[in-house]
Structure I
Amino acid sequence: MEASLIFRAKVVWVTGASGGLGAEVVRMFAEAGAAVVATSQGETGLGLLQERLAIPDDRWLGFAADLTDARAAQAVVDAALARFGHMDILAAIAGGWRGGVTVAETDPTTLDWLLRVNLRTAFNACRAVLPSMTAQGWGRIITIGARGAVGGQARGGAYSASKAALLALTQSLAAETRQAGVTANTLLISTIDTPANRAAMPAADHSRWVTPEQIAATLRFLCSDEAGAISGAAIPVFGRA
C-alpha cells in the first residue's frame, strides 16, 4: 500500500472534529485514505469541514453528538458500523480548558465541567468502540492529555486533575486490551498553536507552541501497524513550550 494511503482500509472516529486540532487530524486521516466518522457539538462546522477538505460522501459520516451521554456515543458507533462495517481507530480529541485561578479559588462546578468534557466524553467513546475493536483483533485508541496530567499546573489544578484521570483511563485500557490487538496511548500536549489560542494569548511567543500538524503526525504514527508494540504510553508533544 502506498505510504500516503496507509489508512485506506480503516475507519476513524475523530471526536471534537471541528476544533483546531480535530480538523487537522481529520485532514490527515482523510488524505491517508481513511473513512472518517466526525463528531462535534454542532453539525454546521462539520459540513463546512467536509466541504473544505473535499472528503467524498462515501468516506464521510458526520453529525452532532453530546458525548457526555453514553447513549450518544453508542449511537455514533452503531451508525458507523451500519455504514462502514467496522471501526478501527478512535482519536478522542473532544475536550476543554478552564482555569486561571488557584485550587482554593476554583468553583466546584468548574471541576464538574472539566471532568465531563475531558474524561466522560473519552470514557463513553472508548467504551463504545472497544467491543468491535476487540472482536476484530485490531484497534487504535488515542486520547489527548496535557503536560499538567503528569506534573501538575499552578492555577490549573482542576484541568490537570481531569487530564490525569484521562491518562489513568487510557493506561487501564492498554492493560485490558494487551492481548486483543488493540493499543491505547495518550499524547501529552502543551499549548497548541491555534487561532483561538493566539487570540486568547496575543502576547505569547507563538513560535514555541506545538502545531496541530506536529500533533497529527505523532498520532498518525501511533495508529500505524508499525506502532503496534506501543500501548499505555504517555507521549510528550510540547513543541518548545
Structure II
Amino acid sequence: MFFSDEVGIVFEAFSLLHILLFILIIAGIILIYLFRKKIRVLKNERKIAMGIAGFAFFWEIGLYVWKIAHGAREWNELLPIGLCAFTLFVGIFALFFKKYSLFEIGYFWTWGALASVLFPDISYSIDRYRFYQYMIGHMSFFFMYIYMIFVYKWYPTWKSWRKSVITLVTITIVLIIISNLTGKNLMFMLESEGSPFSIFEGYGYAVYLAGAISLSFIIVTVWYLPFLFLNKRLNKTKS
C-alpha cells in the first residue's frame, strides 16, 4: 500500500504537517549557513557535495520508476519536463561538477521548489511513497542551491539574471509550441492545473499565457534582490 498510486490519507494544505515542512526548510537553511565554514574546509567536502547531488539524482529516478510501475507510458510523463525538473538537474550537475556557470542559471528558477512546497499539486500524504518522493525531492534541490551559495560563496549577478531569463524564455517558447501541437500541458503552458497561474484563467488563452510569463518574470527578478544588495555591499568593501 505504501507504494500505491491510490490516495490514502489526504494531504491538507497548511495543516500541521504542511507547517512542519516549512520549518524543515527554514531549519535546513539555518544549519547549512551555520556550518558553512566548517563544511568548506573539510577534506572530503567534494565527496559530500557529490553525494548530495547523487542522492538527488537517484531520488528523482525513483519517481519515474514509480510512474512506470503504475502504468505511465506517455512521453510527457516519463521525461523531466517542467521548471522543477529543469532546476533539479541543472543543480545536480552544478553541484556534482562544481560549475558556477550552471548554478547562475538555475538559481533563479529555485522559486519553483518553494512554490511546489507551498502549493503542492499532490493529494498523497505520509502513508504513501509519492508524498516523500515529492517533498524530499523538491526540498533537496532547493538545499543544493543553498549549499552552493553558503559553502561555495557563489552569488548570482545581473549577468547571471540575463543568462537565466534568456534560457528560460527559450525553453518556454519551445514548450508553448510543443504543448499546442501535442495537447500536452508542458510546464503549465496550456492551463494552470491548480497552480498559482490559475488567477489568469477565464480571460482567454492569450491573457493566461501573458500573465503566467509575466508573473514568472517578476518572481525571477525579485529572486535576485537579496544578491543585488549583497553585491553592492561586497563592491563597497573591495573599494
Structure III
Amino acid sequence: MLNISVEKINGSSFTISPMSIKRDWMDATSEGHAYRCFPVTQSNVIGWSLSCLEDIEFIWDGINDQTQDHIEIIKAPKGSYGGRGQSSISLNTGLIFKTSDDISIFTINPVNYFNNDFETMSNLISTSFYDNPLPLAIKAKKAGEQVIIKSKTPLATIVPISLSLLNNSSIEIYDYKDQDRKRLEANISYGNAAQEVNSSGAWTDWYRDAVNEKGESLGKHEVKALRLSVIDSTSSKGNGII
C-alpha cells in the first residue's frame, strides 16, 4: 500500500476519485460483452481519475507551433493558460501531491477513454519535493470548432510509480525453447478451444480465472480486484476531492 497525500488549494475545482470500470463505448457493445474482457476492465480501474467540477470550453485555430494566441479559452478554471503553444492548454489543478522520495506521480490520458476533441499530455512528477500544483495539460485535436469538456469528465489518470524499482531494469529476449513440444501443444490446444467458444458468442473467462481450457489452475493474478479510495479530510468536504 502506498501513502499519498494531496493539499487542496482553496478554490480548486479539480476532483480526485478512483477510476470507474464503466466506459460508454463498452456499454454500447452487444450485451456489454466488452466488460467480459478481464485485461481491459482491470486496466480501467488502475489509478485515480482527475476531473474538473466545471465545464472547460475553448477554440483552437488549427495552428500547431510554439507561438501564442492560437487557442481561445472561453471557460476554464482560474489560472489556466493557453499561451504555451503547440495547440495545448495548461490547467491549474490546485492539487499539490506529496509522496515519499521513492514514489512519483505518472499522469496519462484517461485509460480507455477515447476523445476526438482533445487528449491529455502525459507527464511524470517527482512529488516528494515538487511543491506546486500537479501540472496538467490538454492538447486540442479539433480545429475551428468550439470544444466543450463537460464537468466531471475524466481528464487524466494518475498512477503512482516507483522509478527506483524500475531503474536499471531490463528485458532480456530468448529464443523460444520447447524440446518436448508440450508448451507449444498446450498453447495450440488453448487457442483452438478459446476460438471455438468465442465464435459461439460466449466468453471463456479462463484468463480471468487463471485456468486452462480444462479448468486446471495455471497460477494466480497479482491482484484480481483492485480497490482504491479517496479520503476527504478538507474543511469543505464534497466541494473538491471526493
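Values in this text are rule-based calculations from the coordinates and carry no lab data. Here the structure is a predicted model, which means the values were calculated and not measured. Cβ atoms are built from the backbone, for glycine too; each structure is taken alone.
Between structures I, II, III, the calculation of FRET efficiency 1/(1 + (r/R0)^6) of positions 35 and 83 (r between Cβ atoms, R0 = 25 Å, to 0.05) yields its largest number for I. Quick one: helix-only ellipticity at 222 nm (-39500 (n - 2.57) for each DSSP H run of 4 or more, over all residues; to 500) came out at -22000 when computed from one of I, II, III, so which one is it? Answer by label: II.
If distance in nm of label points 7 Å out along Cα→Cβ at positions 123 and 211 comes out at 4.8 when worked out from the coordinates, which of I, II, III was used? Source structure: III. Kindly point out which one of I, II, III the value 54, 43, 32 was derived from, the read-out being Cα extents along the principal axes in Å. Corresponding structure: II. For which of I, II, III does mean count of other Cβ atoms within 10 Å over residues 187-194, calculated from the coordinates, equal 13.2? So the calculation was done on III.
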